[in-house]
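Asks: Next come the structures, one after another.
Just so it is clear, none of the values below were taken in a lab; they were calculated from the coordinates. These figures come from a predicted structure and were not determined experimentally. Cβ atoms are built from the backbone, for glycine too; each structure is taken alone.
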Structure P
Amino acid sequence: MDYTGVRTLHISCAALSIALFALRAGLALTGVDWRRWRWLRVAPHATDTVLLTAAVTLAFWSDQAPWELPWLGAKVLALFLYIALGSMALRPVQPESARRIYTGMALLTVAYIVAAAITRSPSLRFF
């Protein structure tokens with residue numbers, strides 16, 4: 001697979017990963033126990049594994065490191081925040097109001113990640 005193919009795979013997996021998070025969070029907020037469906041417990045992990053593998057491959061092939069490119073470093077840091085917020089949003093012991101806030105914050109964070117990738121700017125070129 002060439003660079004374009006891996007990039008397309010990365011973008012596709014990112015979109016699928018976001019959609020799967022939104023689906024699980026939406027189901028949780030409406031009181032549906034999404035954990036009863038095995039595919040919905042497994043698919044996000046498989047998707048995220050391919051997504052991360054493609055990201056590392058792209059970074060290696062293009063000789064880009066997060067500590068050398070501000071937009072990439074910001075994207076990686078925002079990814080850690082997204083993971084933390086997303087896990088809090090999906091925690092069944094959280095009150096619904098907290099899950100709503102964590103879900104919204106996670107979606108805003110992932111929107112930043114996508115925007116930083118598109119603009120290749122940590123400030124999204126607004127400043």
Structure Q
Amino acid sequence: MSKIIRTNPAAMPKPVGNYTHITKIPRNAELFVLSGQIGTDLDGDLPITLNEQVCNTFHNIQTALKSENLNTSNIIKVNVWATEPIHWDYFYEEWDSFFKTEYPAMTIGYLSALGLPEIKIEIEIWAAKP
């Protein structure tokens with residue numbers, strides 16, 4: 001059975017964070033793209049702080065993955081968009097709890113605004129099922 005392969009080429013600098021430079025999906029894998037997830041709770045309320053939004057966002061991603069019988073090992077790419085500086089100690093604590101050691105490819109960008117003024121972080125997920 002084919003599986004997702006994650007590599008960091010020896011001829012490249014090591015990643016500056018907990019991600020993988022290259023994530024390869026096997027031929028004929030089923031591809032899943034999650035819309036950018038934000039930090040709303042089940043009632044649709046959005047917390048004020050970035051860290052609370054981060055926590056809720058990871059929970060929402062987990063729920064979306066489970067709905068398709070996927071888990072974090074299926075994630076191949078993560079795009080993180082934030083409107084204010086990320087508290088890296090907190091973010092990586094949540095990130096490491098979520099991914100353990102199978103880190104996907106990742107891009108992080110800072111924007112002046114997201115879809116609503118109160119949204120501070122949005123995370124887009126690409127996943128594959130071999």
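Asks: Could you tell me which structure in P, Q was used to calculate distance in nm of label points 7 Å out along Cα→Cβ at positions 5 and 101 as 2.0?
Replies: Q
Asks: The value 17.4 for mean count of other Cβ atoms within 10 Å over residues 13-20 was derived from one model only; which of P, Q is it?
Replies: Corresponding structure: P.
Asks: If distance in nm of label points 7 Å out along Cα→Cβ at positions 21 and 53 is calculated from each of P, Q, which structure is the one that comes out at 2.1?
Replies: Structure of origin is P.
Asks: Right, here's the next one. Comparing P, Q, where is distance in nm of label points 7 Å out along Cα→Cβ at positions 29 and 109 highest?
Replies: Sorting by distance in nm of label points 7 Å out along Cα→Cβ at positions 29 and 109 in descending order puts Q first.
Asks: If relative contact order in percent (Cα under 8 Å, 6 or more apart) is calculated from each of P, Q, which structure is the one that comes out at 38?
Replies: Answer for the origin of the read-out: Q.
Asks: Taking -7500 as the value of helix-only ellipticity at 222 nm (-39500 (n - 2.57) for each DSSP H run of 4 or more, over all residues; to 500) derived from one of the structures shown (P, Q), identify that structure.
Replies: Going through each structure in turn, the value belongs to Q.
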